[in-house]
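FYI, it's all coordinate maths here, none of it is from the lab. Since the model is a prediction, treat every value here as computed from it, not as a measurement. Cβ atoms are built from the backbone, for glycine too; each structure is taken alone.
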Structure 1
Amino acid sequence: MTLMHDAPAGADPQNGAAAPAAAPATMTMAQALNRALADALAADPSVVVFGEDVGALGGVFRITDGLTARFGESRCFDTPLAESGIVGTAVGMAMNGMRPVVEMQFDAFAYPAFEQIVDHVAKMGNRTQGRVRLPLVIRIPYAGGIGGVEHHSDSSEAYYVHTPGLTVVSPVTPQDAYGLLRAAIAHPDPVIFLEPKKLYWSTGEVDVEAPLPEIGRARVAREGDDATLIAYGPSVPVALAAAEAAAEDGRSIGVVDLRSLVPFDDETVCAAVRRTGRAVVVAEAPGFASMAAEIVARVSERCFHHLLAPVGRVTGFDTPFAPPKLERFYLPDVDRVLDAVDALQWEDA
């Protein structure tokens with residue numbers, strides 16, 4: 001495969017001299033992800049991007065828009081509608097010194113590739129006692145909020161976090177979308193990169209010169225003294241809105257954005273919970289045997305003597321994802337979160 005070499009990010013293409021640092025810019029999450037892919041392609045000729053409709057079309061959500069025109073069809077290209085083949089190809093590339101970034105067009109579209117992911121992507125390092133590493137990224141737009149039908153709105157994170165050998169991250173802000181994707185591409189082992197599709201059009205300031213965030217570290221999105229909401233991905237804005245509403249009633253509610261599901265940042269999460277003594281986990285996925293259930297268990301085990309009430313959770317229902325007209329009743333909202341906060345035995349404080 002012929003690879004196009006571009007100038008390193010931050011360099012002047014005319015003479016190779018260091019260019020002035022770029023000022024932070026307001027971007028949507030989609031634009032931040034696109035910029036991350038472009039900068040990774042420019043900085044490292046071993047990076048390739050491929051998947052269904054990611055080339056000329058630029059992806060269903062336009063995350064790869066313009067990459068083929070800029071870097072050529074050898075660096076960003078379309079594939080057949082065969083997810084297992086896409087991931088299998090990425091495995092072979094990663095085994096041979098490349099850094100593939102593949103896109104699963106929608107969350108549930110990844111299921112045909114599940115055997116490749118759990119049997120080969122996740123296990124290759126262990127199978128070879130570390131002699132073969134797979135530095136690949138599987139991007140998956142996930143969760144609801146766009147009025148999509150089934151197979152287009154799944155929260156499938158539990159499958160991946162339950163699989164040893166996979167790193168699993170989910171950004172919320174455009175800054176984290178840029179930084180975490182750059183960090184995932186540079187990671188020596190496979191990363192499942194879950195992109196909350198309803199946040200693609202959210203905006204925020206992005207500093208491409210900022211240090212990359214450490215995978216495995218949560219972010220305290222809001223400080224609080226009375227209770228802690230623990231959320232990730234598409235549920236973080238809901239938690240923040242609930243905390244803002246609770247402030248009007250005089251309650252100081254903190255919010256922890258996990259950012260990384262595996263590795264899990266027990267230190268940051270438990271520090272917040274021990275400070276407040278009360279916690280609620282907020283997540284879109286069904287609650288039974290879920291990431292939310294794991295978080296509740298970890299917090300209960302590690303913070304038991306600091307808890308003033310059982311750890312609550314607000315999740316999607318244990319049903320297939322609702323049709324578009326009923327989606328708003330399925331997804332956790334501010335009222336459900338506030339009801340869970342109200343149930344935290346305040347009278348016993």
Structure 2
Amino acid sequence: MPEHPPPPPGSINHPPMLDLTIDNITPNVERINSQSGDRRLTYLMSRLTSHLHDFARETRLSSEEWMAALDFLVGCGQISSDVRHEFILLSDVLGLSLLVDSINHPKPSRSTEGSVLGPFHTHDAPVLPNGSLMSHDPEGEPMLAVCRIVSTDGKPLPGAMVDIWETDSSGHYDVQHAGRQDPSERCILESDADGRFCFRGIKPVSYPIPNDGPVGKLLEKLKRHCWRPAHVHFMFQKDGYDNLITALYLRGDPFVESDAVFGVKASLVIDLEKITAEWLESEKKEGRTYEGVKEGEWLLKRDFVLVTEEETKALRNKNAKEAMEVMGLKVRLEDGLPVPEIDASDLD
């Protein structure tokens with residue numbers, strides 16, 4: 001007996017698939033993929049098939065190019081690991097990561113914009129008290145970050161969890177170093193009663209994304225550079241609020257206008273300051289002191305504005321309806337996602 005015996009005759013209803021041609025292959029594939037009963041899956045597979053087939057037809061895709069693409073994807077899988085996700089990197093350099101984030105997490109003008117997650121976020125960052133040192137790189141230029149989290153109406157948001165990560169002074173994330181044992185240049189903090197959080201890190205530096213794999217070779221063929229501007233990553237989570245993944249980029253960085261993964265937005269470009277005796281004294285009068293911080297070190301100051309889940313859902317649905325109308329697609333929204341206007345059974 002085969003491991004997967006054939007289905008009983010008549011148990012699967014699909015159209016006859018003989019004499020398929022360039023012109024009729026697409027509707028046949030779409031039809032046979034439309035029987036799952038999952039309306040969203042049906043819609044996804046239909047649009048994927050349509051765009052893939054149109055791409056092949058429009059480009060007159062050669063057999064050699066088709067096989068090269070398959071080998072490229074195999075290579076992405078082979079070089080990926082628990083600490084390196086080449087497919088995320090591929091999504092990043094194609095602009096898909098930013099597009100998906102922008103569709104799913106739309107931001108009203110008064111809120112903090114999102115950016116790309118990147119391939120080097122981990123789930124082992126230590127939870128530290130506010131004001132802690134998260135970098136153990138002696139070569140890095142010390143930087144104090146003093147931040148606040150507020151809602152769109154300006155109210156402080158206590159109890160928000162903030163995941164933070166950056167490279168070391170050599171432009172490498174901790175997971176890129178052989179023999180990594182403990183996390184460095186990353187931590188998780190919780191905002192206090194005033195919505196504030198702070199940490200001691202290092203001034204971020206520009207760095208190249210990994211270019212020793214298939215994605216790096218693709219960029220080389222496209223004559224694109226593989227550099228990202230200096231930045232610090234942030235991820236915010238709080239009940240009732242839409243998750244925010246973003247980053248802050250340093251103004252004046254040579255790659256701030258040509259980020260290899262399209263993550264920079266004008267609202268996320270910042271200037272660092274220098275810590276002064278006057279600033280430290282003013283903070284002290286407000287009851288805020290920073291252990292180990294010295295005058296003349298770098299200072300990052302920033303307010304982050306989170307959006308409620310309800311507001312995000314309403315804006316996402318509004319944008320989806322408008323986009324579907326512009327594209328002339330006959331769909332409706334279920335749970336905020338487009339599905340076919342008609343069932344596959346309606347085609348019989």
Structure 3
Amino acid sequence: MSSLKQRYVYAMVLSGVGDALGYYGGRFEFNHNGDDIFEEVLKLGGLEQIHVALPDWNVSDDTVMHLATGEALVQCGNTDDKEKIFTTIAQAYKDCLKDMSGRAPGATCIQGAHLLRPHIAKGYRIQFNPRGGGCGAAMRAMCVGLRYPRPEQLDDLIEVSVECGRMTHHHPTGYLGSLAAALFTAYCIQGKPAISWGRSLIDLLPQVLKYVESTGHCVQENRDHWTYFQNSWENYLRSRGLTDGTSTPVFPSPYSFKEHDEFVKSVSFSGWGGSSGHDAPMIAYDAFLQAGSNWNQLCNRSMFHGGDSDSTGVIAACWFGAAYGVQGVPELNYKDVEYRKRLESVGAKLYSLAFPDNAV
């Protein structure tokens with residue numbers, strides 16, 4: 001069993017692996033047929049034979065922005081000054097745009113980051129965006145849960161995940177995805193049973209709305225667009241028999257790549273599952289529930305499907321690392337992943353910030 005510090009490190013490292021596997025230079029991310037992707041994985045010798053390394057298996061914009069979030073949190077140390085934290089994250093998002101060549105960055109992320117003004121008061125806030133419901137906020141927020149993992153830090157987790165999410169995706173469907181990605185990472189660290197996560201997320205949403213209202217920033221627009229995320233998650237939990245947060249999830253039988261692709265499409269906003277803030281963490285959560293500690297199964301369900309597979313993969317793999325370390329993960333999959341040293345460093349430093357009494 002991995003130590004807690006190792007799980008922190010592997011959460012970050014495997015997030016990069018999940019991103020690279022789901023991206024495959026765009027060949028997987030933009031292939032909307034899960035069967036085709038599975039056939040290609042088999043031609044490569046299966047998951048165990050995939051050496052996740054440059055040049056073929058680079059990380060996408062997801063990991064670049066996840067690192068930007070994590071390194072900004074590390075840079076801020078143990079400060080409680082939220083203005084400093086948000087300004088530092090905003091600057092990191094602007095700076096990371098220099099590293100987007102060949103990584104297929106999302107237009108909303110790019111446009112939002114260009115609007116940030118870190119050097120003026122509240123310059124980390126942009127205006128409401130009715131088209132800001134994409135997955136770009138969710139894919140980079142898992143490390144917020146590593147920074148604020150304890151139940152008594154829930155207010156910090158809400159505030160930081162919402163604000164860093166709406167720096168580019170100022171729409172509830174977008175930044176609530178950021179909240180979910182961070183919250184479920186914290187639940188991994190807490191050891192909270194995964195079957196309860198979705199119910200807990202739903203129960204938390206009124207508190208999150210109160211925070212959004214307390215900021216006084218574009219409040220009415222956020223209220224007007226609040227329900228889509230919640231309704232989508234309630235429908236999903238109902239379909240899996242998870243509404244009570246205590247039951248065993250129910251999956252279709254059979255549940256081949258074809259059926260899974262149908263599920264991915266069915267929970268999407270416009271047909272490309274995982275590309276929105278509500279369904280990227282949802283598909284990752286579904287994969288995590290079904291796979292448990294089986295890395296192969298996690299990859300099949302979160303990275304090898306006909307949706308936005310790098311964004312679902314980066315999230316699910318981070319949770320896997322946070323829960324299980326590299327248990328059952330082929331070394332070829334992670335030993336040479338791009339930016340491994342940076343990912344390891346962020347994981348170790350976030351552990352030291354989150355658990356200073358345990359840090360060596």
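The table below gives the values:
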read-out: Origin of the value 20.5, 69, where Rg and Dmax of the Cα atoms in Å was derived from one of 1, 2, 3; value: 1
read-out: Given 11.2 for mean count of other Cβ atoms within 10 Å over residues 67-74, calculated: source structure among 1, 2, 3; value: 2
read-out: When FRET efficiency 1/(1 + (r/R0)^6) of positions 219 and 299 (r between Cβ atoms, R0 = 41 Å, to 0.05) is computed for each of 1, 2, 3, the largest belongs to; value: 1
read-out: Read-out relative contact order in percent (Cα under 8 Å, 6 or more apart), computed value 19, structure in 1, 2, 3; value: 2
read-out: Which entry (1, 2, 3) yields the derived value 4.4 for distance in nm of label points 7 Å out along Cα→Cβ at positions 99 and 275; value: 2
read-out: Origin of the derived value 12.1 (mean count of other Cβ atoms within 10 Å over residues 51-58; candidates 1, 2, 3); value: 2
